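J.: Presented below are the structures under discussion, each in the form of structure tokens.
Quick note: the coordinates plus some simple rules give every number you see, no bench work behind them. It should be emphasised that the depicted structure is a prediction, and the values quoted were computed from it without experimental measurement. Cβ atoms are built from the backbone, for glycine too; each structure is taken alone.
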Structure I
Amino acid sequence: MTATIIDGKETAREKREQLAKEVEELKKQGVTPGLAVILIGDDPASHSYVRGKKKAAETMGMNFKLDQFDSSLTEAELLSIIDQYNQDPEFHGILVQLPLPDHISEKAVIERISPDKDVDGFHPLNVGKMLLGEDTFLPCTPHGIVELLKKTNIDLSGKEVVVVGRSNIVGKPVGQLLLNENATVTYCHSRTENITEHTKKADILVVAVGRANFISADQIKEGAVVIDVGVNRLESGKLCGDVEFEGAKEKASFITPVPGGVGPMTITMLAHNTVKSAKRTLS
């Protein structure tokens, strides 16, 4: 069996075309969805992600504003900037690019962004609503993963899902979203004994640990759906995921590539949340 590749680029392109039409409709009603991004420091990966967000937002006709600061910006200064955007009706989404310099509290920043403009879906209020299955801004990568799984037309209800990784940004929320879809969810992490025992039971395996080729083909059940969230750069400069792709694609029924799988969906769902926020201003 050779797996069908789940093409994140194509799914993202379709979704972005739909969002561009929604932006057009909003503009006719006098609302241009606006996204404010705050970037601190000179982390190359963060700069790359922000460029991707800018390009996507502008391609869809949204208003995009980037505030860039060096690492000397204080926490108080950053919180004051967030307060200004919270009050500014031109902007429907506020995103502070992570990671932050050590002297700035990630928790303080996430909690300062208005839950109504928290398009990353990180605010505790929105996380709580997600947990309860209420309408809210869902975190972008987990939401993108669920959208990709739905594109395969696999019925998620009753499926054995194993999530490897328990970060607040991907692991925990993706398991919760799949639980909301009636899957049976198991979490594995650094303290799990005998991870393979769990991964081999998975109908759907989601791997998000940030370690190159962490999961190999012999840890995957025949015919499983494999979602590889990791993006790792090898010494050769080549990008790879958390799953050993060449071997895994001979075992799985569906698999996401790295790059071109989950990544394009993350930015797309950020745009989705910004448009959703803009729509709320009309109701």
Structure II
Amino acid sequence: MKHPLLQALGARAAAWPLALLLALGLLAWCGPWLSPHDPAQPLWGSAWLSPQWQDAHWFGTDAIGRDLYVRVLEGLRSSLLIGVLAGACALALGSLIGALGGFLGGWVDGLLLRANDVLTSLPLLLVVILILTWFEPSLWLLLLTIGAFGSLDVARVLRIEALRLRETEFMLAARAMGMSRLRAVLRHGLPNLAPMMLSALSMAVPQAILVESFLAFLGLGPSATGSSLGTLLAEGAQDLQQAPWLLLIPALTLALLLIGFGLWAEQLRRALAQHTGSAGHA
């Protein structure tokens, strides 16, 4: 049987969600080069232009004449960067906590599980809003805050997988042969935990993008990140009657991004579940 990671990445069902994500990423970085417009340059005589090929305003313009095509792609790039970085923070912290609890067990697992339950019971968005309100908003504060709360779900998922791996035959055989617990985890446990880590990352990234977009919609995003999709949604909501495309196009872009991640995460989950079920019957 193929490794579940290779199976998930190579499956036909995963091809088009992954292609969608790659296309959005390529468009976010290279797409602005196709337009002659500066996203920060207002054109007062071109305010609220509807999408048109004339003058290369393919997505139209906003209230002060800024080109929406370039602004949406820059917002997409900003949201992708924040999502991937915050997801990586969540994966790093969640993997450490989940692996420690699952592979060590005992009082360590109990303590970490109770702490996870307490933190999970807190209202995530409210706590994040309070933190960003108390401290000066910055990119690193946003990444660490979203990543820290995202790590709670990652830790719970990886803990369950680590508990399963701890009782597998190859882990028990390694311990019976005199291998230390640390060496057994590093040599056998973590490599077999990697596919589940990828699956957890595919869920943590869209969650981080959605939280960041909501915060930017409320005006709590750091100015260092520029205009994210959430910022464009907030601006479009204000001009909905005069220029509905200012809201619809960023909303559609965000929806496509989240759908792509969601379908890819589902494909990874199915592949891992199939592999786990097959391994259990072997």
Structure III
Amino acid sequence: MKIKVITSYKPGTWKAFAKRGIHSIAEQFPNNVDIVMYCEEQQPKDVHPRIKCVELIEAEPNLFAFKEKYKNDPVANGKTTLIPNGVRRSDKLEGLDKDNESFLWDAVRFSNKVFCVINAIRNSKDYDYVVWLDADTFTFRPVPLDFLVDVLPKNTMLTYLGRESVYPECGFVGYNLKHKETLNFINEWEQLYITGSVFKLLEWHDSAVFWELSKKFIQEKKIMVHDIGYRKGVTGHHVFVNSVLGNYIDHFKGNRKIRQTSTRKDIRQFHDVDYWKNIPPS
């Protein structure tokens, strides 16, 4: 199986945590796995030699056009100030965040991740899988190729971390490039941004948009997916570390980026490895 792992990081976070996380991919993933880092700022000088760097904005003019069109619209950037002829949140929204500033509606920020995936898939014809892995992760021990083969089946189009009654955790997503619907999937994904139709959805961040499109393909195209989260009995909000991925990778969701580790209270499914035995309790 030929695999390409891709990632990116928010400008200004390279030294804080992204370098450690991305370099750990290069140090711990099998040598025959290719690694591509999409840069949203000037490429760092201290990048691991295994990692290929791609300037995202140069590579994806449709992303540049989207960001230019909506960069001055506060609502498209997760804020609440309305401008004439600007985008609007759905009037069907419910919940505490619907009238507040929130990442849930920051379409501009999270469009970067979407176009990383689109670019990688279109430029990986000789590969079997493209895998997205967040930069705020830490691969703490060698990842066997056999493990990746098990996690990325040949008969499913997507591998993701499902959660109960909410969109998946998209810190790890696998895209099967041999599946007949994968290119159609990313083409429709891209069109949501080119046409502005993404703003018709209830939420606009990458995970919510990914989930709406995935459900459509499951229902209409009858694609098969590999849910390594909820459908495997993994519960809780921090599904990444409690899935099989937690045997090799930690994920610093939210405020965990400060300490660069999850905590013992995050763990619902014990992994019998030294890394988890030595993490702080809270």
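J.: Looking at distance in nm of label points 7 Å out along Cα→Cβ at positions 33 and 65, point out which structure of I, II, III has the largest value. Working shown, then result.
T.: Numbers: I: 1.8; II: 2.8; III: 3.5.
Going through I, II, III one by one, distance in nm of label points 7 Å out along Cα→Cβ at positions 33 and 65 is largest in III.
J.: I, II, III: which one has helix-only ellipticity at 222 nm (-39500 (n - 2.57) for each DSSP H run of 4 or more, over all residues; to 500), as calculated, at -24000?
T.: On the way: I: -12500; II: -24000; III: -8000.
Value -24000 for helix-only ellipticity at 222 nm (-39500 (n - 2.57) for each DSSP H run of 4 or more, over all residues; to 500) corresponds to II out of I, II, III.
J.: Tell me which structure, out of I, II, III, gives 43, 22, 13 once semi-axes √(5λ) of the Cα gyration tensor in Å is calculated.
T.: Values: I: 32, 21, 18; II: 43, 22, 13; III: 28, 22, 21.
Label of the originating structure: II.
J.: If you rank structures I, II, III by FRET efficiency 1/(1 + (r/R0)^6) of positions 97 and 161 (r between Cβ atoms, R0 = 25 Å, to 0.05), which sits at the top with the largest value? List each step's numbers first, then the result.
T.: Numbers: I: 0.30; II: 1.00; III: 0.70.
Comparing I, II, III by FRET efficiency 1/(1 + (r/R0)^6) of positions 97 and 161 (r between Cβ atoms, R0 = 25 Å, to 0.05), the maximum is at II.
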